[in-house]
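There are structures below to look over.
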Structure I
Amino acid sequence: MTDDAPTPPEAQTVFRGTDEVRAAVGTHLGWSEWLEITQERIDLFAEATGDHQWIHVDPVRAKDGPFGATIAHGYLTMALSNFFLPQVVAVEGVSMGINYGVDKVRFPAPVPVGSRVRAGVELRAVDEAKGGIQTTMVITIEIEGADRPACVIESLSRFLD
């Protein structure tokens, strides 16, 4: 892949243990770096998932389609949250952090090829979980210059002591 993303920067918000995480409920934790969405990235995602719908992989046909260009798959945009989240937040002093899933995902706006996207993260809730805590973080993936976000994810993570 020629559009290799740069090495992610250190996390903007670093929690030293679960008590610091609990104390931060309701705060915005920061923004990731911008990432350009290339046709190559879209094509690789299509290859990996088998989703070769023309609005994603056929630039000639998509030019005359509803979006005027190819667009990223919604699930590609959502999957980028795993690239963005470590740029925004890290939890130290735990044995591990795991992705526990999502409660809700929305795709308010398409991401045209050539767009730049980034993610902002808000710590919405912390609940007790066996062996540690479970967080609900709202990850908002925005498109540079757009009025609506590309993706809003209520992401669940567990951090175990």
Structure II
Amino acid sequence: MTPLVTLAMQAGFPMIRSILDRKLGDRGGALVADVVGALADRAGVRPDELETLGETNPGKVIDAMRAVEPMTPELVAIYAKGLEHQFELLQAETAEGGWKSAWRPAGMWFVLVLWFYQIVGLHVANAIWRIALPAAPWDNLITFTAMYMGLYMGGHTIKDVVANLSGARK
């Protein structure tokens, strides 16, 4: 058990304990990350410093838990709603069948094959058969992959990447 789970158990915060102990939420820990982020905000530290603060100043972390515990049902509800929407989207995508639901996985495999050919397959084939198969131009491969990712992941992903890049340059 982590120090935060122990602290939540000792202080009597069952929802926070269940979330931090990963009994609620996904295995990837998105809900855990949200709760730890909320606790860190309330405690006035970065999320990676929260466990250290729990060991050095448990009172401050308990105060943060006291503020976050009433919010946890709302966080769990938001998390559950997000999972519900993801499942509905998956059902809608697979309900139509055919090309409409197959282009994304087929495209992923095609991009994987192109990159495998460029990095491994081409060189192995040239070495085995002593031939000189041409490599694809790197800029074309990167452009094609970026275009596919833009279509697959949507415009918001591209918008966020551009915003982060422009923010990093300032």
Structure III
Amino acid sequence: MPALLAATLAATAAAQQAKPVANWANINQLVAGAEIRVTLANGKTLSGFMQRVTPESLAINATTSQETISRQDIRRVELKRPGHRGRNTLIGLAIGAGAGLAVGAGADAKSGPGRMFPDLGKAVFTPMGALVGTVVGVALPTGGWRDVYRAP
């Protein structure tokens, strides 16, 4: 189950990356203060917060200074996506606990009557599954950068 979740999230991220981004108007949709990373034509990269955009330029409050960059000098603009580590952790916990409970119930059903601990399988496999699912949820990639504009 955790592998299915990881594959679904990876496919969704790949589909989002496939959108055309050669349109300067995409930058107009960003709000002032959005965290962006700008790659210049000379290979230099600036990270900071977007201040304003015009048809000819982009103003960014970079780490060390405020810069206004000409559109012709920009090769790529990326937007920082918010992370979802907490959500992924809870989803992994729920899926892992459910899978552990199912395995434990199957193990308990196969054991004979008169056992001293009739629910031992569920009591052991449910928390083990929850732990494994939580670790997988924490390990899933989260956040990152999404292309908003690429020069044609």
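Have a look at I, II, III and say which one yields -24500 for helix-only ellipticity at 222 nm (-39500 (n - 2.57) for each DSSP H run of 4 or more, over all residues; to 500), as calculated.
Clearly, the read-out refers to II.
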One of I, II, III was used to compute mean count of other Cβ atoms within 10 Å over residues 111-118, and the answer was 18.9. Which one was it? I
Quick check: -0.87, -0.98, -1.02, -1.24 is what I get for log10 I(q)/I(0) by the Debye sum over Cα atoms at q = 0.13, 0.16, 0.17, 0.21 Å⁻¹, calculated from one of I, II, III. Which structure matches? II
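Values quoted throughout were computed directly from the atomic coordinates according to the rules given, and no laboratory measurement underlies them. Here the structure is a predicted model, which means the values were calculated and not measured. Cβ atoms are built from the backbone, for glycine too; each structure is taken alone.
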